[in-house]
Structure P
Amino acid sequence: MTTGSAEETVAVITIVSGRHLHLRRQLEAFEHSTARPDVHIVVAIDDPDIDGVVADSAPAAHPTRVVHVEKEESGTLPLADARNTGAQAAIHAGATLLVFLDVDCIPGPDLVQRYLRSCAATPELRLLYCGPVTYLPRDQEVFDARELHHFTDPHPARPVPGPCQTQLSSEMTLFWSLSFAVRSIDWLRIGGFHIGYRGYGGEDTDFAMCAARNGFRIAWVGAAHAYHQHHAVSDPPVEHLEDILRNARVFHRRWDRWPMEGWLNAFARQDLITYDETVDDWRRTTVERLSR
């Protein structure tokens with residue numbers, strides 16, 4: 001650890017394709033981190049310009065390494081494979097604690113420190129450490145990590161422990177990969193993200209299910225705040241319909257239940273897909289119906 005801990009070597013892992021401004025803000029925020037990571041692995045998915053973004057934006061005391069992966073021929077983003085590639089690079093660099101941070105997230109000053117302290121306080125437990133995430137509004141004008149605490153308003157669907165508290169939970173379906181930490185040895189136990197998931201949806205819940213199968217719980221870490229920068233998204237995310245439907249089938253084959261049911265049902269209400277009880281499958285509606 002660059003500052004604060006001689007026992008853990010910390011790597012932050014961020015995957016990115018586009019979102020250059022969001023990445024710049026994330027990198028710049030680490031200038032104010034109370035505990036800086038030993039390395040920040042940035043996995044660029046089919047985006048050669050990321051090297052320049054990182055070189056221009058990363059603080060001098062924030063060691064970075066860019067790793068490149070390609071899109072699939074279909075143009076689908078290999079999100080699961082990219083995270084695994086980042087973890088592999090981090091472990092190869094000697095990391096013992098992996099902190100995954102979505103490119104849209106700006107780390108609060110205490111994010112790394114709080115993950116470190118929670119990890120140190122629970123050495124014998126198998127845990128995925130998750131911090132609270134605040135979704136910033138479209139008209140947000142302040143992105144300085146030192147000022148973002150004024151806008152803290154964590155997502156209400158997840159636990160929010162007090163500043164020095166860690167809350168354990170077995171409700172693994174609440175896991176998300178926007179901001180989480182895991183020991184390297186535990187990452188290897190879980191086996192990483194299943195690369196059968198391609199594009200948007202499903203891989204987070206699958207990862208949590210694999211963790212639960214190996215005796216893991218979630219540790220909700222108070223004050224490990226991250227701030228999610230706004231970007232346009234549909235509700236439900238119809239632009240990701242094909243990915244979600246394909247990945248839902250992968251999940252169903254692996255776990256014998258359907259994930260993302262809220263989205264699937266919303267697509268059905270829009271007459272985009274329909275559930276076939278006879279074969280227990282969701283199917284696209286016909287082109288004719290979609291064009292109406």
Structure Q
Amino acid sequence: MIMKIDVIDVLIMLTLAWILVAVYQDFKKKEIPNWVNFSLLIFALAFRLFYSIFSNDYSFILWGLAGFAVFFVLANLFYYSRLFAGGDAKLMMAIGAIIPFTNSWFDNLLIGILFVICLLSFGAVYGLIYSVSLAFGNMSEFSREFRKRVYENKQYILLDFLVLILFFVSGFFLAESMLLLIGAIIFVLPFIYYYTKSVEQSCLVKYTSIDKLTVGDWLAKEIKIKNKTIKPSWEGLTESDISLIKKNYRKDVLIKQGIPFSPVFLMALLVLVLIKYLWASDWGLWQFF
């Protein structure tokens with residue numbers, strides 16, 4: 001069932017423009033400001049509300065509220081499982097108010113699932129490519145950090161190698177190729193961890209002057225000020241933390257930066273746009289199943 005396709009087109013175009021601003025801010029300031037996320041959310045709901053009032057069809061705003069509610073839960077799940085930073089989670093909530101494009105609960109469900117699948121799959125590929133580019137751009141620091149981690153964990157790597165041999169021998173004698181695959185995955189996992197931590201330590205941890213600290217910045221190590229210790233946390237620095245640091249701390253602060261994730265939201269939304277305009281002009285995604 002079609003829901004005011006021309007109105008949806010306007011909503012999509014303005015949303016793409018908003019996300020481009022988020023991408024720009026993310027790369028420039030290493031964060032998505034609250035004003036970008038909240039203004040997008042307010043715009044989406046206000047747009048839906050005004051259209052519902054003038055068209056006397058309140059399903060338009062109700063679907064927006066429903067999408068926001070579902071993505072609010074998902075965004076918090078991703079945030080507290082440490083998949084998303086705070087800005088990314090807020091951007092996801094705002095997009096949740098936008099992507100219910102039809103009056104069909106089934107099509108809206110498929111659109112939401114497709115968006116989340118694209119977000120996570122593109123995010124994995126994007127994160128890998130971005131981290132590899134960081135490693136190559138800081139090769140000397142990265143290789144030094146990686147060798148150090150491998151050396152410090154050589155006993156675990158030896159154990160890991162013995163597990164690999166055990167799985168390969170078992171797979172060979174039992175003629176089970178799955179055991180070979182499991183053994184290879186188990187062997188590779190520690191190196192992926194060492195690689196990730198090495199990229200983080202050598203490329204994403206930087207000293208920042210106290211006057212450039214912002215709410216949500218991640219401390220790379222704790223700061224002791226008089227009788228108070230500010231410890232690293234997933235929520236990042238608070239206003240009171242920054243105020244305390246500026247008043248009583250004179251050194252630069254070691255901050256852990258994140259990977260700008262907003263381009264993945266843009267890519268995932270573009271997939272939905274391409275599906276609409278190339279294959280499913282009425283958003284009838286059920287035809288693909």
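Bear in mind that the values in this text are calculations on the coordinates, not laboratory data. Computed from a predicted structure; not experimentally measured. Cβ atoms are built from the backbone, for glycine too; each structure is taken alone.
Ranked by mean count of other Cβ atoms within 10 Å over residues 240-247, which of P, Q sits at the highest value?
Values: P: 19.6; Q: 14.6.
Biggest value here belongs to P.
Using Rg/Rh (Cα atoms, Kirkwood Rh) as the calculated read-out, with 1.06 as its value, let me know the right label among P, Q. Attributed to the structure labelled Q.
Computing FRET efficiency 1/(1 + (r/R0)^6) of positions 176 and 232 (r between Cβ atoms, R0 = 41 Å, to 0.05) gives 1.00 for which of P, Q?
Working: P: 1.00; Q: 0.40.
Only one of P, Q returns 1.00 for FRET efficiency 1/(1 + (r/R0)^6) of positions 176 and 232 (r between Cβ atoms, R0 = 41 Å, to 0.05), namely P.
Of structures P, Q, the largest value of mean count of other Cβ atoms within 10 Å over residues 32-39 belongs to P.
So if we calculate distance in nm of label points 7 Å out along Cα→Cβ at positions 8 and 192 for every structure here (P, Q), which label has the highest result?
Values: P: 2.2; Q: 3.6.
Largest calculated value belongs to Q.
From which structure (P, Q) was helix-only ellipticity at 222 nm (-39500 (n - 2.57) for each DSSP H run of 4 or more, over all residues; to 500) calculated, if the value obtained is -9000?
Details: P: -9000; Q: -23000.
This figure was derived from P.
Calculated for structures P, Q, FRET efficiency 1/(1 + (r/R0)^6) of positions 104 and 144 (r between Cβ atoms, R0 = 30 Å, to 0.05) is largest in P. Structures P, Q were shown, and distance in nm of label points 7 Å out along Cα→Cβ at positions 56 and 208 at 3.7 was computed from P.
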